[in-house]
Structure I
Amino acid sequence: MVHIKNYVKTINTLSGLSVRIVYFDNLHYDGQELREVEKPHVDNQFSNFLTYKTFLLSKLTQIRDNATSFMRKMPMSLLSTISTGYDSVAVSALVQSVGVSEALTFKRSRGGYLSMGGKDDSGTTIAQYLGLRTISGRRDSFKKAPDAEIDFFCFDPDGEDTNFATFRDHLTKRMPVVLFTGFNGDKVWDIHRHNVSPEIVRGDTTGLGLCEFRLRAGFVHCPVPFIGILDAGAIYQISNSIELKPWSLGNDYDRPICRRIAEEAGVPRDKFGVHKKATSILYESPIVPSNKSARRSFYTYLLERKVCTAKYLILIKFIRVANRFIDPFQAGYWRIRRKTFSKIKSRIDGLTFPWAAYQCKSGYRKYGEK
């Protein structure tokens, strides 16, 4: 099982040098040597809801003071994200109390594979209760920009975080920015979660796709649920405590800590955390870029490297057309597609990553030549 203590820590390169990866612990440089040191931690520091919330607010205050300090050549702006779910609402309720005044929100949630349907997921009404201004965006706007998907595929071949491309201009205008999100809130705050170990076993790669995008758009990503996560067991006990019962709905979508934070900040109970929604992008398989220009570039990349033939590309295009008229989740269609096109899928699945990395490399090389 992959977690913060068990992962591939060294990657060899074609130059013969190796790259050391540090995911969680701190790095200490004494002027001569760079050393990895264990992140400081105090066991059992959360005894109840108040101690946990106070801890979160103290850390968020420190982040704010650091980010906005006039000792910086460029003091940073602060932004949150908000929807109608639990995590982003709780995060926005916390950060507004330390001075955040704006939040990003998607107008609608997803309805399926790359679906442009979905339900209203705008957090604008909730933001008004918190005194926040909202910046709204469409989750599908990346389809219109030839290079938007590259930033996301070059870290995540599934491209789930590509929806954030809609906020690139807003972030760039405010750069540098600290962006507070609720990523991983389901693994920290949900009352039904199973893994409460301090090793931080992720259930998915959400947020990974922002790594290159944040460099280009000029922001630091701060997923608030990770603050204090080494005490995940204590947080779980608080969620399931008698103290939090008044804020538990007793259903499958239940996060009492989030609900108490938001309701005590003034958000009515029926305005959030009612139905589970999502705005991330689900590409149909085999995964290829959605933008026409980017897709053409990807196909050229595959052909030049002899990954597949022109005949395979025709079949891929056929699948894309079929997906528009048939729900990819339908059992019959799924079985036919899996049996007929499994070889295609196995050949190109994941190759959006090296394609996007190659495109980024070419872009960085241009800067080096200037």
Structure II
Amino acid sequence: MAACEAEVVPPDGEEEEEEEEEEEEEEELPERVSVATWSIGTSAYTKAVALAGAVQDSSGMRVIVEGVASDFARVESLRMGDIELLYTSTSTTFLATDGLFDFEPLAKDYGPLPLRLVWGGEMANMGLIVRGDSGITTPADLEGKRIAFLAGGGPDDLPQLAYLAYANLTEDDITRLVYPWYTQGVEAVKDGNCDAAYGNPSAAYCLELEASPHGMGLVEVAAPEKSAEAAAGWERLQSIARWLYPKSITGLPGCRDKTVDISCTATGWFAYPFLDDNVAYAVAKGIHEGYDGFKDVHPDLPNWTLESSLNVWKVSGAPLHPGTIQYLKDAGIWTDELEALQEELLQAEKDRIAAWEEETGREYRYP
């Protein structure tokens, strides 16, 4: 059969045209791109490597994962063009687009950051972790207790303060203890030197607490639909940390045999609008269609489904990248409802830009 095909002579010029088309297709994607995420050794870095592998296997494009210590440094690397993609949580993207804390000087100089979601990830479990026999089950129980905060403060303080606000408490009602990272805070809880620490119940450090003589518990924040009191609590919580959302979990440390209401934050791969559409398309395609190849690498990765991706987008505040939209259209997933949401998010960005221009008297030119 191969010999017969080899004997077919194409019309004059057709073979050259086909070769040129193949060369153009090969040139559509760069040889490599980089994605920045949390530092090496974190669960986020592990997940990023697995996801990058799926994109690389699908597209042939090499995806380099770079561990970067701080939120600001990751976003600045993206702005400067040192990297093409950013794997982070919506806590970072909201602070960046709103120009808060470390991002305030950047926003004043350049205006709102025009981030685009390339692919949404999981609604990552995050909450206040306590000893299982501590008697601390709700935010109201935190009054007078010792709570872990991260060194450096600023935006890293907000989740703990938000949990306090849920119960109409403030920092004046607790004792603040400072630790270098989440791991040390949970270790202090295990050792009895601290009463509550913010962290991810899926993380390895929680397995150690769970296995200790005191076990592990979680501070529950009842979902807003459960009562008017809970709805008011969530309104106060999100007024401080608007990137936290309600989530019910079970089968994890602190809730092996029951369901508890905690908080979560959305994660995803972000970029600027000027990221090549073909690269965004390849990332979306690689993660969506490579699910079976990476889902068993980390306990959080089974949550990287299409449904979760769209849910992340709906709460991220960021419009989708055009390349991602094209992939969803080609896959038959795009709908009029999703188009309406995209237009709404783009308009919100235009409104932020207009407000910045009015405040500064300058024309928006970004990047």
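Where does the value 1.49 come from, among I, II, when Cα Rg over 2.2 N^0.38 Å, for residues 29-124 alone is the thing being computed? Intermediate values should be presented prior to the final figure.
Numbers: I: 1.49; II: 1.09.
Derived from I, not from the others.
In terms of mean count of other Cβ atoms within 10 Å over residues 149-156, which of structures I, II is highest? Numbers along the way, then the final one.
Working: I: 26.0; II: 15.4.
Top value of mean count of other Cβ atoms within 10 Å over residues 149-156 goes to structure I.
If we compute FRET efficiency 1/(1 + (r/R0)^6) of positions 269 and 349 (r between Cβ atoms, R0 = 25 Å, to 0.05) for structures I, II, which one ends up with the highest value? Before the final figure, lay out each step's value.
Numbers: I: 0.05; II: 0.85.
Going through I, II one by one, FRET efficiency 1/(1 + (r/R0)^6) of positions 269 and 349 (r between Cβ atoms, R0 = 25 Å, to 0.05) is largest in II.
Given a value of -11500 for helix-only ellipticity at 222 nm (-39500 (n - 2.57) for each DSSP H run of 4 or more, over all residues; to 500), calculated from one of I, II, which structure does it belong to? Walk me through the numbers before you get to the answer.
Details: I: -11500; II: -13500.
Label of the originating structure: I.
Can you spot which of I, II the value 54, 44, 34 was calculated from, given it is Cα extents along the principal axes in Å, for residues 157-356 alone?
Values: I: 62, 45, 33; II: 54, 44, 34.
The read-out comes from structure II.
Work out the source of 22.1 here, i.e. which of I, II gives that when mean count of other Cβ atoms within 10 Å over residues 45-52 is computed. Show your work: numbers first, answer last.
Details: I: 15.5; II: 22.1.
It was calculated from structure II.
Assuming 19 is relative contact order in percent (Cα under 8 Å, 6 or more apart) as calculated from a single structure, say which of I, II it is.
Value 19 for relative contact order in percent (Cα under 8 Å, 6 or more apart) corresponds to I out of I, II.
Quick note: the coordinates plus some simple rules give every number you see, no bench work behind them. None of the values given here were measured: they were computed from a predicted structure. Cβ atoms are built from the backbone, for glycine too; each structure is taken alone.
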